[in-house]
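Colleague: Structures are listed in the sections that come next.
Quick note: the coordinates plus some simple rules give every number you see, no bench work behind them. Just so it is clear, the structure is predicted and the values come from calculations on it, not from any experiment. Cβ atoms are built from the backbone, for glycine too; each structure is taken alone.
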Structure I
Amino acid sequence: MSKPIHIRSNELEFEILRDDNWSDQQLRLAVGRYEEAQRNYRLNGWDVREPDAVEIVKQTETAQEMEKSTEIIRFLDTQDSLR
């Protein structure tokens, strides 16, 4: 039978400051990366057909870039990012 291990840690305090300029910049960068990845995805026709064996790595990387960009936009949680 295992016994619980008691752990003690120092208390951490965070002060989260709002920085609209930083948020706007991050949003512009994420939207730009998303649009570029989406453009490449469509130019390669992956929105209407499956990639062949040679293309699969590039298609996966492009899809991941779109997903990563949308996560950044989502977690910014600003009025502009919610549009």
Structure II
Amino acid sequence: MLSIEKEEIELGTKAVPVDQKVETWLLKLLGAIQTSLRKLLQKFWTDTLPMIQKKVPAKDAMGKFIHTSKGQILIAMTQIEWTT
């Protein structure tokens, strides 16, 4: 997947073949996207949990993490953390 901002997220699966109706293919593609994003969210959570548990994380570690993370995942997890 490629965003307008040129941020790329791998589907995590081989190409979803177009061998059925378009509606069926779109549902399979949607499932692949959801699975991929779910795995990225889980990885993000386990990678950031030690930083989040500290009241004030190290600026350089958090800054590096922010710059190397996928924006969509970073924003979603930040919102989840903010509201819990």
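Colleague: Kindly point out which one of I, II the value 0.05 was derived from, the read-out being FRET efficiency 1/(1 + (r/R0)^6) of positions 19 and 67 (r between Cβ atoms, R0 = 25 Å, to 0.05). Working shown, then result.
Modeller: Details: I: 0.50; II: 0.05.
It was calculated from structure II.
Colleague: Another one. Suppose you compute relative contact order in percent (Cα under 8 Å, 6 or more apart) for every structure in I, II: which one lands on 26? Write out the running numbers ahead of the final one.
Modeller: On the way: I: 36; II: 26.
For relative contact order in percent (Cα under 8 Å, 6 or more apart), the value 26 is produced by structure II.
Colleague: Follow-up question, since we're still on this one. Tell me which of I, II gives -19000 when you compute helix-only ellipticity at 222 nm (-39500 (n - 2.57) for each DSSP H run of 4 or more, over all residues; to 500).
Modeller: On the way: I: -19000; II: -22000.
That value comes from structure I.
Colleague: Can you rank I, II by FRET efficiency 1/(1 + (r/R0)^6) of positions 11 and 35 (r between Cβ atoms, R0 = 41 Å, to 0.05) and just name the one with the largest value?
Modeller: Values: I: 0.45; II: 1.00.
Comparing I, II, the top value of FRET efficiency 1/(1 + (r/R0)^6) of positions 11 and 35 (r between Cβ atoms, R0 = 41 Å, to 0.05) belongs to II.
Colleague: In terms of FRET efficiency 1/(1 + (r/R0)^6) of positions 3 and 75 (r between Cβ atoms, R0 = 30 Å, to 0.05), which of structures I, II is highest?
Modeller: Going through I, II one by one, FRET efficiency 1/(1 + (r/R0)^6) of positions 3 and 75 (r between Cβ atoms, R0 = 30 Å, to 0.05) is largest in II.
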